[in-house]
Structure I
Amino acid sequence: MKNLSIENITKACRGTFHGDESILSQEVSGVVIDSRKVQPGYLFVAIDGERVNAHKFIPDTVKAGAMCVVSHEDLGETDFPYILVESTGQALLDIAKLYRDSFDMKVVGITGSVGKTSTKEMIASVLAQKYHVHKTLGNFNNEWGLPITIFDMPEDTEVAVLEMGVNHFGEMRRLSSVASPDICVITNIGIAHLEFFKTREGILQEKSQMIQDMKNGGSIILNGDDDLLSKMSPVKGVTPVFFGMGDNCAFRADNIEPQGLRGTSCTITLKDGSSFDCLVPVPGIHMVSNAVAGAAVGYTLGLTADEIKAGIESLPSIPGRNHIIETNHMIILDDCYNANPVSMKASIDVLATAEGRKIAVLGDMGELGENEKKLHYEVGEYLAKKEIDVLFCAGELSEEIAKAAQKESKTCEVYYFKTRDALLEQLLPFLKKGDTVLVKASHFMEYPKIVKALTDCQ
């Protein structure tokens, strides 16, 4: 890996090298934090988990051929080389920064309360029409995931699309100082993680820290339909450019027409006034906003309208995120990777466009703070207005969704269960051929198990 010699790594993480100094000029062939993934020539960074001291696996990594180890424990005299640092977590970020800076490429940094991953996928799909693109793997967007994504970058990468997620103050600068984005994209300022940030203004404060690490001459691309983002003033002398549906947006969509589960057709207008018609192939009006964000980034990096259109229309679906699964008996809307009130309502909107019996299988949403019950109740009220035929809920907080739906809807059948397993036991025999089933909850509810049970139910 270019620039990742043991000497450069030691300097970057302000560590102390112990061992045979003849290897200082050698470059490692990989960087990992999972001891099971070590191969000959790799660097192993020993980051302790909540339950496991990673340092106990160091002998295994040496046997597997690790060139060197990064440790925050003084290992004394060893028969293998290691770099002693104050914090292996910070060292991982420092080494990732060293590697990122060795590339002559553009970096698109993405953050926001909702839609980071789907927007990342859209932007990557657009940019792939012209560039060699590397993107965040899945949702590897935290202080461990971002470095892992960077270490996986092929040397021919021309644009990196990096997602950055935070849930506590101070986290964004640690990520953005590594990413050093050329283009900063913020999707929205919602109410996810209110438990920690307390207010939407607090969320905005933390998310916008990404811009402080933007490269000189960079671009700021914001959702102009968001009430807080639309009011943002220039930062570091750069005036934000807005995307969305409003007249204030330089990149905007109109003529929006849902096409059921096929997606949504729309007209996208670019900053220069040119426009094109396209089909956003993943259902949900919110995906149109993602498409316009992709158009804004594509335009900024020199793509033509035809290239942008091709990138939007070739967007692949992602398991767990508005992923449509067709079985012999039903259609499953797999959107169960995570959930918050905004994304929950958006998924209900998608379900409402389906044919046949519409069944929502919903679970608890986490990290919503002191208003969590109220926010769940509001989801139930929203569902009641959308002509959903059946609601299955599980979890302590989801009882509020069930209560609201039962109270506000005269036609929706509502079934509530304390646990996911109890729900699943009743759901499977309830289903009929031709049903469309939405499955959505926060990650800790483990609703992918429901998706698997449904897909196995042939």
Structure II
Amino acid sequence: MEKKKFKRLLISVLSITFSLILYVCAPFFINFDEKKKVKIENLFSDTIKYKVDIQGSIEYKLKPFPTLEISEIHVTKKGENSILNKIFVSVSIFDLLRGKYSYEDVVFEGGELIVDLDNLRNVYLIENFQNQRIIFKDFSLKFFSDKKSFNLDQINSEILYENSKIKKINANAFIGELPFKINYKNSELDLVSKNIGLNANFQNLFNREKELKFKFNRQSIFPGINNIFASFKFEINNNDLFIKSEKFQTNLFDGNISIEKNSDTKNIIIINGVFEKANFKKINNRDLKLFLENDLNKLSNLLDAEIFLNFEKIKTQKKLFNKAKFNFIFQKGDVIVEDINFSSDKTKIDVKGRNIRYQKDNLFFYDIVFETKDLKAICNSICENKSNNDKIKINEVRVYSKGILNINKAKVIIQENNFIKQYTDNEIIKLSENLNNKVISGKLENLLDLSKYFNLL
């Protein structure tokens, strides 16, 4: 009996000793040759559905637990390429010695990983991830679709998988220069940035039908808008997109908005908005100037879209207009103005044109029609110099003008003008000089002040 106990004890001691020796000395036993490297590449490729090429080294280390350290990993999908600096994979030493590659925690340290937005579900659902933990340290994710992309940078996060699906995400990251906190649990994604006062909540994120609610309480890119609350329901199916608001409210107006993209729209996003009781009095010309100089082209570079905005009841300075319509096309950075229309019972302004960047200049090629049945009443309401009213000889007028506005230089070149008669070339040159000197005076915001145009009388 004593011999059996001793034998059992000896076997246990030897087993423990052997395991410890194997644990410590494993790096000397394991050689990651080309065949094993290809096997690991194929394992990663099958897992994330991308082409993986390990161009650096594969080393076994104790940290203090068995870990594979893999460096310089190249990832490719649909012509998009990225490089991961290092991956640390928690492994079983016994599996490694048997030529098997099972893993638990995975740490991505430095570099960038591409994510195909058209196959986002491949990230959410990974069959090999039963109970894995994925950690990102100072990492970037590049999301791309149809040659468009955006990045999450400086990511420090932890992702927990359970039964092959993402269970939980806690992350800090940057979008551009803005820091965000990102949290995901129970199919809900929260996106928060205190810097810009944004709080967005996505529900049923990986279902076909989704919901989005967001609040925004800082100055936005859009002139005069510093508070937004919106609730959306939307569907994404392959390349088709449909979003419709249940509520859309800002500090200037409220109403509803829809966003659509499908085969019928030729892959252009169609945005329709219908709003009521819009208070345009709170939009100052300085904000409009900054939007035209800096932000309008940025928006156009973000997406190809056609935008229809209808404001049924608006308030403007001096009650000049009570309705407004906007129809824009964003096309590869250019802005096509199909129509900007402000109207009332007696007065109307129509603007059409195209805004492009040419070398260092921000140019707007415009066609403008101004019509009114009571010019004297307008002047009486907005003219700083009331004597201008006496200079008005015709009360019902129609003015047509065509030309080029250099936005960053705040200068206009008139190409064609018709007021009562067609202007001659010399008259157009003189009118251009007067417009630049008496109206604009080197300040773009003056161009948006209708009262200053009466200085041309």
Structure III
Amino acid sequence: MTVKYQSQKIAQYFYTFAVILFLVQVVVGIIAAIQFIRPDIFILNFNTIRTLHINALVVWLLSGLMGATYYVVPEESETEVWSYPLALFQFWATVVAITLVVLGYIWMGLNPQANITVMGTQLLNEGREYIEAPRWADVLIVVSVLLFLFNMFMTMMKTRKWTGIQGVLLFGLLFLALMYLPGMFYSKNMIKDQFWWWWVIHLWVEGSWEVIAGALLAFMLMKTIGAKREVLEKWMYIEVGLVLFTGILGTGHHYYFIGTPKYWHWIGGIFSSLEPVPLLLMVWDAFRTTREARNVTNKPGLFYTVAHAIFNFVGAGLWGIIHTLPQVNKWTHGTQITTAHGHLAFYGAYVLLVISMIYVTLPAIRGVKDYNPRRAYLAFYWMTISMVLIVLTITGAGMVQVYMERLMGLDYVAVKTTYNLWFWILRAIFGVGFLIGVSIFVYDFFMLGREPAEQKA
């Protein structure tokens, strides 16, 4: 098993950066979990650690998706990447920009006075949750994505070959770049600011990223079980339609308490839960229609692919709908229940997606015909069981929080430090379990295809 085009190997650069950041993100997340128990345990405060944790998650997933695209588009277009030097430049420019941003966060955490205002914007951290990156970093990120899209578009134009998978994939990536733009301006009016803020936070995750997931899932099912392209693309187009319809309307489930009209309550609560459904149906229909022709050679790739579809539905769909309806969200909004949904949704929808693409494509990139999948399975069970336990723990903490704060009127700090203390201890313990799984995966990534033959029996 080898790549058809040498330029597809650029994917490994992005994969490597993603995997390293994944490990860093989890380590930082455990530190944040411990800080819920002992706030003074680390030199950086919780807010800085949380910023690093969330931003590392977003960046490593984006890096993984870019790497996957560099593999998929040449194969679908049946040609080499238009400009290999441009791809390398875009990779290293992205690495340098992200490194500078991270160093800026750390420096501001150690020295808050360093976050000076330059030309009307703060130099190191803009202070808007989830999109803390300073303006200069925003510009660099958008430019990087546009260079990436230009390279992919020109690759397709070389042969003028168009497939549904590459078209939907690039549409999702273009949507991703466009949806980042509303976060680059802000208003002193809180309602207006939150309105546009959610266009980034929601329509990135439940808009463009789900479109990208649909295209990559279709590609992986073709490669792992030989599913029919026409079957996969049918569900892929349904996914795009649902994302454009329900994803945009579903933004309303974030508008409950910022002063927007109440009709957004029901619109957002109902439609936001429908997006992962086509992905699950795509997997089911792919297996149904390829029952006789199926010949699985890459079992880890297929294993993670199916797991991604299932946990995407569970995390983004089921764990989301339990508190998106207005009658429930009235009590759960802004509690740890939201945090639980976020953890399971990101893990199922995007973490497993990137790992799936790595296991589907990396053997071909490295020319590996056969390898021992034991570590891949072991990493999955450590990560998945630990994540489920983390989510159940946080959900329990959220239920206590709702009852104590919203119904009994107790103080947030009292609930956090007294009634939820054991939940935070358990979350930190299960976080270590997740770190073990990630460490196994990272080790497997670097060792896959590089061990002596006798060790791969």
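Here are the numbers:
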| quantity | calculated |
| --- | --- |
| Structure from which 16 was derived, relative contact order in percent (Cα under 8 Å, 6 or more apart), options I, II, III | III |
| Among I, II, III, structure where distance in nm of label points 7 Å out along Cα→Cβ at positions 73 and 305 as derived comes to 2.2 | III |
| With helix-only ellipticity at 222 nm (-39500 (n - 2.57) for each DSSP H run of 4 or more, over all residues; to 500) derived as -5500, matching label from I, II, III | II |
| Cα Rg over 2.2 N^0.38 Å - structure with the largest value, from I, II, III | II |
| Per mean count of other Cβ atoms within 10 Å over residues 113-120, the highest-valued of structures I, II, III | I |
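Values quoted throughout were computed directly from the atomic coordinates according to the rules given, and no laboratory measurement underlies them. Since this is a predicted model, take the numbers as computed values, not measurements. Cβ atoms are built from the backbone, for glycine too; each structure is taken alone.
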